[in-house]
Structure I
Amino acid sequence: MQGEETPTWLATVLPSPLDVSWQQEGDEWLHHMWAALGEGVSVTGHSMGKQEAFPEFPFAHLVLVPTSPELQSRLRLVPLQRGLVAVVTGVDGPDIEATQVEPWVTAIEEASRRVGQHHQSFDWVAVVGSLPGREFYRIALASETRLGSLQLSPAKYYLTEYLSSSTPSLSARASYWSWPIIVEGSSTGYNWPVAATAASRMVHRLAALLSLEWGGCWIMREAPAERGEGPWLETPERPWWVKPPETPEEDQADSFERKDIAEWSDEAASVLDADPAIEDALLVYHQGLVLQQEGHVSFAMIAFVASIEAIGAKLGELERCTCCAECRVKIGSSKRFQKALALVIDDDNRRKALANTVYGRRSTTAHPANLDSRCGN
């Protein structure tokens, strides 16, 4: 940290490392520490930087500097694999001043107490919709409904967007129509950015579940925004940067198929909550849909196979190769893949043929880097 003065005194805050996991709780702990420090002394701002070891403090560490008329000392933190060492230093004389140490001690103790305890609930609103691309999905939510903790409402208008034509061209475009869904929910966190991250995960999973349930490729079209007292969120009829056509376009509202959320959706959401492996399989499948919709079918195949393999991993362990005593290779991925397919395909011959086809295409892309020869992408 450039410009940092060499301290003239050092005070160990606590006799043992703080019980804080820096990797998992560091950001939250800092948030609470600065808040608690400002409750005890006047703090108008703060900064944090990395500091290399020096003779008076022979460890690489973090330096926390408050902007305060009362507090001129610094807090130095050394994250450990298990715990956090905190030391207060100052440059205002050879003696340790209690007024320069005690505010830090109080703030540190309060932050450690608040970690994981003081999480607020934030209401938010977001938008999901189908991803414009190679395929058209004329599906609209039939009516307002709930899915788990989320409230879903069809947008007032369908959305018109313009894309490049299916054949590359600099002089032609294609229209794409979709009907967004407004999503309301709530997430907890020690501040809104943390809650927003959790909200984005919920919306992303919802889009993946809708893609599985309805077909097509649904994605987050508007990131979660904290819900205030302002007007109700409404989606536009077209992006603001798109100039409306000079002549009226044909109304597309009647071309959409209205659908309700399936009765099994709530149960599916509970399964995803309880089994991270199933959730991972769904999200990887969804990534394959996104790649496919954007025209990257070879890499979409890799994602689809990986999704099936994730299910297969729950059905059996890989086996050690028995070619020789020294071999440590694990085999059986193809067998587990076929076990997963057997959950939905009864016919043994059809299952084996499909496995051989998709596994072969996946392998030729993932290993020799050969794209699908049928389309070159």
Structure II
Amino acid sequence: MRTRRGTTRAQTTVTASTSTATEPTTRMVNIDEMVGEVFPSNLRCALRVNVPLDESKDAVEAGRSLSTYMRLPVDQYVGIELPMGAEMKRVPNDPDLFQLEIPGLKFLSLEVKPVVRVRVRLVGDGEHVSTWTGQSGFPGGKTPEWRAAELKEIERMTEELNDLKKVCEDDDVAIVPEECDAIDPVSASKDDDDALELSKSYIPQPTPMGRPEREDVVLTGPCVLIEAISCRVEGEVVEELGVNDLFVFRGTTCFRWNSDGDDTLDAELQRTGPGGEDESDPAVSGHANARVVGKKKPKQACISGWADIGVGVDPPGPFALLPKKVTEKVGDAVMRTTLKALQTVFLKGLGEDYKKWATDEEYRAAREIAAAEAAKAANL
């Protein structure tokens, strides 16, 4: 059952620096605390990007294959260039935590700066992890059995409240129950000044249907997994509209690779990994129809990235007047454009970085020094 969100979540703040994110002013929305919440409007976007690249025999024989590179510590992601003025920064005191900031993102007439903290980790060979997806599952992540139980509970509560209303309206009752204080006197008609109506805040509301989602998709390694863990938005009218109390960002990104270094050049990569769940049926998963950017030739080294993004929002202020279909259509388009730009440029940058790392000894040494300095700055 659904109620309007309050403003009582724990407060975490962030002020950006050149390479690390530091703590102090605006609250982050902790995604773990929002699991199970269903919002009136839900935005979705899924995308696959393939970046083919050259992997020389010399590099493979020297231990500098693409598979070796992709298994390096995740420090590398801080130095990869991003488009649209976006930045990736380390979060102090946590080796796997990064902060992504995307300035100037426009949704209708509202310009915002999303700030998302993500955990980046290497999922080892044969390791299994459960993740969120917004491309399959039940509406709002709620099973038919769950919704039937909720409806039954709402009916029970409504019946109890109606029984209470009758008692509270009965002038012959000697002792008025204290619960009657939860019922507001209103004028039901001009002829009945003493009529009572259940307080609106007391009437349970069914959970919105929402778009499909689930929390239990299993990904099998090896892969690099990026998961959103907290978020906020910044902007001129964000605080005025209370936006950070009215939305949640969900997202996973999975990077896999074809490499001669681990005999995967011929492997047919899929998002869930070796032996994982089949997402090729469009009736079951939206990933089957997800847009694909970039092609690779057979037996060619390649980095592939699957992004699965969702935003739940309770439209604030004047945006609440827009039809749900309009809100979701516009929001989907904004996310799709932004995600395509970010992921394509990021993976191409990763490919260029591999090329330098595999062929330039000085670059490898400089990279290790830079990683050590970044770790020191982040108190790691």
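Quick look at the values:
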| item | result |
| --- | --- |
| Parent structure of the calculated result 3.4, given that distance in nm of label points 7 Å out along Cα→Cβ at positions 52 and 124 is the read-out and I, II the choices | II |
| With relative contact order in percent (Cα under 8 Å, 6 or more apart) derived as 13, matching label from I, II | I |
| Read-out distance in nm of label points 7 Å out along Cα→Cβ at positions 84 and 220, computed value 2.6, structure in I, II | I |
| Value -8000, calculated as helix-only ellipticity at 222 nm (-39500 (n - 2.57) for each DSSP H run of 4 or more, over all residues; to 500), assigned to which of I, II | II |
| Answer label among I, II for the case where log10 I(q)/I(0) by the Debye sum over Cα atoms at q = 0.08, 0.14 Å⁻¹, calculated from the coordinates, equals -0.51, -1.25 | II |
| Test item: mean count of other Cβ atoms within 10 Å over residues 284-291 calculated as 20.9, pick one of I, II | I |
| Source structure (of I, II) for distance in nm of label points 7 Å out along Cα→Cβ at positions 316 and 340, computed value 1.4 | I |
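No lab work stands behind these numbers, since they all come straight from the coordinates. No experiment lies behind these values; they were computed from the predicted model shown. Cβ atoms are built from the backbone, for glycine too; each structure is taken alone.
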